[in-house]
1. A value of 3.1 was computed for distance in nm of label points 7 Å out along Cα→Cβ at positions 187 and 275; which of 1, 2 is the source structure?
2. If helix-only ellipticity at 222 nm (-39500 (n - 2.57) for each DSSP H run of 4 or more, over all residues; to 500) is calculated from each of 1, 2, which structure is the one that comes out at -9500?
3. Where does the value 136 come from, among 1, 2, when volume of the Cα convex hull per residue in Å³ is the thing being computed?
4. For the read-out distance in nm of label points 7 Å out along Cα→Cβ at positions 227 and 291, a value of 2.5 was computed from one structure; give its label from 1, 2.
5. Taking 0.10 as the value of FRET efficiency 1/(1 + (r/R0)^6) of positions 139 and 267 (r between Cβ atoms, R0 = 25 Å, to 0.05) derived from one of the structures shown (1, 2), identify that structure.
Structure 1
Amino acid sequence: MIPVHEFLIKDEKVFSGALGCRGCGWSLLVRHLSSILGENTVYVVPACCFSIISGPYPLNELKGNIVHTVFAAASATATGLRASLDRQGNKDTTVVILAGDGGTFDIGLQALSGAAARGENILYIVNNNGAYMNTGIQTSTATPYGAVTTTNPNGEFKRTWPKDLMGIVAAHNLPYAATCSLAHLQDLRRKMEKARDITGFRLLMVDGPCPPGHKTDPALSISVARLAVETKLFPLFEIERQHYTLNYIPEKVLPVVECLKYQGRFKHLFTDESSYILEEIQEHTDRYWQQLLARAGMAGALVQEAAP
């Protein structure tokens with residue numbers, strides 16, 4: 001067990017009074033990120049929850065520079081800033097993107113792919129909370145199969161699987177990409193530090209608790225995030241030049257229902273008529289886990305299915 005004091009932030013790089021919801025993952029995420037990157041950082045923020053949380057101009061939650069930009073242009077804006085800093089001979093300032101899944105999986109994907117393919121020296125952070133939470137909880141391609149949002153036809157749940165962003169990112173042959181959870185702070189901070197020290201385009205995808213969108217108790221944000229890892233719904237791994245490393249393997253894998261039952265966006269699945277959806281989610285989760293094991297060179301080893 002890691003002592004709690006190991007994760008205490010001694011030199012805060014954020015100001016109090018952020019506009020986030022209770023239990024929002026964004027605030028905790030940027031607290032740790034900014035404490036690692038320091039004040040010599042430019043944050044590029046497209047339309048997302050954090051564009052509101054950080055405060056409208058001239059307010060700024062972070063002790064650093066924030067550049068607000070439009071949904072589709074985060075990677076393009078960051079590319080221009082990086083080029084400008086390099087032209088001035090400033091190689092020390094870190095350029096980092098803070099984006100949601102809407103501005104990453106969907107609207108910002110083309111610019112992300114372009115910057116990644118060019119090898120731009122940018123750190124991309126995506127807070128994946130699985131919908132367009134800032135504008136009303138609309139479906140994105142990161143929204144989980146079976147979840148209810150405000151834009152599902154006829155009030156139904158989403159009937160397609162979320163996009164495999166990390167697989168798309170891996171195909172760009174990047175120096176570094178990883179998944180992170182706020183319930184695993186040691187792993188989170190280690191990956192942030194590692195990404196900080198690498199040159200080139202690198203990406204961290206963080207599981208983003210969102211009480212209003214996930215319909216969860218704000219006090220359970222970290223507990224639900226931990227269950228997402230323990231049930232394999234959100235595996236923790238790294239990708240370095242298409243080489244996968246699994247960072248955490250649960251000692252006792254829990255069934256996905258142990259995580260989903262705390263989220264109101266899935267409550268409609270806990271009926272006799274919809275129970276087959278839970279089975280499909282479990283099968284999909286197990287299949288993706290086996291794919292990760294194979295990619296990490298662990299096929300046939302540590303194979304553990306969730307107990308019924």
Structure 2
Amino acid sequence: MKILVTGGSGFIGSALVRSLLEHGYEVRVLDNHRRGMPHRLADISGDIELIEADVRRADEVTRAAEGVDIVAHLAALNGTENFYNHPQEVLDIGVRGMLAVMDACQANGIGRLIVASSSEVYQSPPVIPTPETVPMVIPDNQNPRYSYAGSKLISELIALNYGKAMDQVTLFRPHNVYGPDMGWEHVLPQLVERAVEHCQKHPSGTVPFEIQGDGSQTRAFNYISDAVDGIITIIEHGRHRETYHVGTNEELTIAEVARLLFGTLGREMTLVPGPMPEGQTLRRCPDITKVQQLGYTPKVPFEAGLKPTVDWYKAEVEQRLATPSV
């Protein structure tokens with residue numbers, strides 16, 4: 001079958017493209033590389049069709065979707081820094097992009113659509129582990145952080161209602177997917193970056209390490225290979241107008257994450273609590289029962305996925321620190 005992946009040069013998108021090829025799909029990618037990076041697809045460029053286009057332009061998306069059987073819509077402007085600093089663009093890409101994808105599916109008679117939502121739609125979930133059925137919440141329309149959550153909530157409504165007559169419209173909500181080369185706008189890369197810098201400033205002894213809050217906040221990190229396995233499972237076995245979590249139920253505090261990170265660097269640290277941005281979620285851990293019933297099982301524990309992630313970012317930071325500024 002032929003599948004169009006929007007946002008296919010992104011972190012999750014590019015990994016999904018590779019896995020789809022391995023599963024025998026013919027793959028076409030649409031991306032303008034606003035946040036994605038072409039180098040992620042360089043070694044498989046001969047095996048895919050790459051269309052450089054803006055997902056907000058309905059005519060371009062419609063042309064890109066000609067002749068495909070499935071659309072996997074992942075294009076978005078993710079990253080916490082973007083939520084705060086570029087909320088208008090986050091919303092523009094999220095909402096216009098979703099509408100353009102729906103137009104493309106209808107214009108080309110495409111019956112199957114898979115849409116990436118986000119765990120951000122829950123903000124502070126009332127139940128941990130969180131099932132897919134808890135309410136989606138935008139607690140403060142004045143806070144730009146919720147631009148991304150808002151765009152995903154709107155995207156879910158568009159997909160489920162515009163696509164009601166399609167053969168299969170399925171949503172997935174990824175939870176804290178991580179791995180090498182995931183970008184710099186997320187908690188793990190930023191922790192690694194600061195940890196490496198602090199280790200250089202403190203070449204011996206215990207390293208003082210500032211964090212947001214007191215470190216009791218929790219997340220359940222999902223390694224990229226596991227996340228992609230979950231998405232493939234949903235593409236192949238998900239049901240029409242259903243929503244599935246993609247994640248793991250291994251819940252860790254940020255203090256534990258920092259301790260494991262410094263252990264990977266061969267150092268010990270002391271946490272220095274700091275202020276926490278308004279709108280920060282204190283706990284996040286998905287209930288993955290529903291996707292497990294489709295056959296998905298996460299295989300990579302956090303410590304196993306952390307090492308290649310830290311190694312990749314450590315090399316990038318050390319290269320940057322070693323390069324004289326012009």
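1. Here the read-out was taken from 1.
2. 1
3. Structure 2 accounts for this read-out.
4. It was calculated from structure 1.
5. 2
Values in this text are rule-based calculations from the coordinates and carry no lab data. Worth saying up front: this structure is predicted, and the values here are computed from it rather than measured. Cβ atoms are built from the backbone, for glycine too; each structure is taken alone.
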